[in-house]
Each structure stands twice: as structure tokens, then as C-alpha cells.
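Have a look at these structures, which come just after this line.
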Structure 1
Amino acid sequence: MRVAVLAVQGAFLEHEKMLDRLGVDYVELRKKEDLKQSYNGIILPGGESTVQGKLIRELGFYDTLKDQIQSGMPVLATCAGLILLAQKVENDDRSHFATLPVTVKRNAYGRQLGSFYKEDTFEGIGKIPMTFIRAPYITDIKEGVTILARDKEFITAVSYGNQLAMSFHPELDEDTRIHQQFVEMVEK
């Protein structure tokens, strides 16, 4: 088993460290040729969704990654990765892969000063640390989407088929359970 990590911008190194801790092999997606490598799952890291969205198109990743996600390849998306998957972005006229039937609000908690840490319940795992940095949240979900976590009334994590997406950064904390859950998805 091998996981591909989108490594064009954002917190990809932190995801790679989590995979190292779990003993999971990974490849970085930096250039179009990297898509020819064999992998069974994809991680879309947090970072700047506008930059990542632009780069996945400029580097020629868009069609292949979208096809892989639509064909059922497991994907873990955090923060900006959630925005890349969302069908609709409430405060932005752009959408990217649009494979996850949710609406998100970019920078919903405000700018950098609105960043925060908390511990809260993640469905199926229990109480986990959650680090929110200029985070989006989900304002609407469609049929088939399962809510996994909330911050008060705001939806902060969901699953939909092969897609596991959240507005916080599990890669920035010591708890490996979300990455372990993703690895188990990939192994199936």
C-alpha cells in the first residue's frame, strides 16, 4: 500500500510525518510525472486552497486526480483540501474537484487571529485534538454525506463514500487516529 500526498503547497510534510509514524509508504505529487507512480490513496493537505487549485491545473494534475477520486480512490482532505473537494464554496465563485456534495465557507472563522485549538468528539473515534487555522466550515450537506464532527453548530468533518474531509488539521497534533482511519479505508 502506498499513499500519494499532494506536495505543491501547504502542510504536506506534516501528513508525511503522520504516515511515517504509521509505517505507511508514500509518494509526493509535485510534477505531472509523479502521477505515473503506483498509489492507493490521496492526501490533499491544508494550505492555501486558491494556490493549490491553481497549481493542480497548471501542473496537469486536475483531470487525473479528479478521475481517481470519482473512481473511488480514498482521499483524506484537511482544511484547504476540504475546499478543493467541495461542490460549492459559499464565498468564492471557484470550485475545484467538486466531488464532495457539500457547501463550504472559506476562512469562516476569520483570519489568522481566528485560529484556535480544541478537543472534541469525532464520530467513530472519540475525543480528539482539533487545530483550526483560518479554517473553513461546512454550511450545507447533500444526501449521503455523514457528519463526523462539529464545532458548536458548525459542521467541521464529513465522510462521503471514499472521501474523508475536515476543516481542521489532524496532521498538526500527535493523535494518529484520523490518519489510521484513512489508512484503513485505503487498505479496504
Structure 2
Amino acid sequence: MKAFPLNKTFTFLEPGPVILVSTACGDDFNIMTLSWTMVLDFTPRFAFMTGPWNYSCKALLENKECVIAIPTVDMAETVVSIGACSGAEVNKFEKFKLTPLKAKFVGAPLIKECYANIECKIVDYIEKHGIFIMDAVSAWIDDRHKEKRLFHAIGDGSFIVDGEKINYREIMIAKLPDGV
């Protein structure tokens, strides 16, 4: 083993897939790209980190709701480009030719082109760390979506694409909640 720079250690731990988060501020919809996400248990409770540097933060704090949209690898360049511009300057749905769909329980829209969408209500905000904690209130999947591989940010501008799935369900079955 050799020493590794501490300021790059986060590249080993980038957790879940890159996601899109849609918000609504009145009739204005916005999308931001995030990779710092986390599942908080087998319950539908999630967290992500962002702050006032992102245009969507104001809508998250005011409305306390959003949609977490799960894009697949065929959308990777678009998703990264969405994160490279600000909703304060451009309508991202129009610019990236994405389709907002009416959600059932929140004002933020689902994103039609994404494989899955999760409507969420924000239940807590840890301001010191910019962590939003939310409960899912509804989830949607487009199982006609041909591409199902997700992609994960390493944190240095490169990404890893999901590959082979390994199934150890038999070993873990006693630890899984009913219905999973």
C-alpha cells in the first residue's frame, strides 16, 4: 500500500447512481444533477446533499418536495450537461428536450425520459451539511425502457457504468424485509 491524498478519498465512496432532481417554484420547473445521495434504510427514506449554490435549493427549502428521477447510461452526457448549467439562466426541460409529467403527490414533475421517478416530501434539512432527508410518497418505473444500466460519479469527472449483477440473495434472505 502507498499513501493516497486525503482530498481525493471521496472518489472511493461516491455512493449511489447519478440522479436528476426536479423541483417546482410556482409554474417554473427545474432540474439539477446530483451524485451525493444515500438510502437511509429499507424504508423509502433517502437523503442527498446540496446547498444554496444550486438554483434548486431555494425551491427545495420553500416547497419541501421534489422528484428524484433515475436516468440510465444512455442519458449520461445529457445528465452531466444538465449539471453544468444553471436553472437561473436556462429552462433545462426545454434546453435538453426533456418531458415534464404531472406527479401525483408533489408539484415537481416526473421526467418522462428517466427509467424511474420517486416523488418525495422533505422531512428534515441539516443546514450545516446541506443534507436534505426525504420520504418517498410515490414511485414510478417505465419498464419499457430498454436501457436499465445506471451510472455512478467517481467525483473527478469520470463515471462508472453498472455492469454484471451478482445475486447473493440466498445468503442475505434472513436480513431482508418482507416484500423485498
- Query: If you work out relative contact order in percent (Cα under 8 Å, 6 or more apart) for 1, 2, which one comes out largest?
  - Reply: 2
- Message: Among 1, 2, considering only mean projected area of the Cα convex hull in nm², for residues 72-167 alone, which has the greatest calculated value?
- Response: 2
- Query: Out of 1, 2, which one gives -0.65, -1.02, -1.19 for log10 I(q)/I(0) by the Debye sum over Cα atoms at q = 0.18, 0.24, 0.29 Å⁻¹, for residues 16-63 alone as computed from the coordinates?
  - Reply: 1
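Kindly point out which one of 1, 2 the value -7000 was derived from, the read-out being helix-only ellipticity at 222 nm (-39500 (n - 2.57) for each DSSP H run of 4 or more, over all residues; to 500).
Working: 1: -7000; 2: -3500.
Here the read-out was taken from 1.
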- Task: Assuming 13.8 is mean count of other Cβ atoms within 10 Å over residues 40-47 as calculated from a single structure, say which of 1, 2 it is.
- Result: 2
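Thinking of 1, 2, which structure, once mean count of other Cβ atoms within 10 Å over residues 128-135 is computed, gives back 21.0? All intermediate terms of the calculation are to be shown ahead of the outcome.
Numbers: 1: 21.0; 2: 15.9.
Going through each structure in turn, the value belongs to 1.
Which structure, out of 1, 2, was Rg and Dmax of the Cα atoms in Å derived from, given a value of 16.8, 54? Walk me through the numbers on the way to the answer.
Numbers: 1: 14.9, 43; 2: 16.8, 54.
Derived from 2, not from the others.
Coordinate-derived values only; no laboratory data. Owing to the predicted nature of the structure, the values given are computational and were not obtained by experimental measurement. Cβ atoms are built from the backbone, for glycine too; each structure is taken alone.
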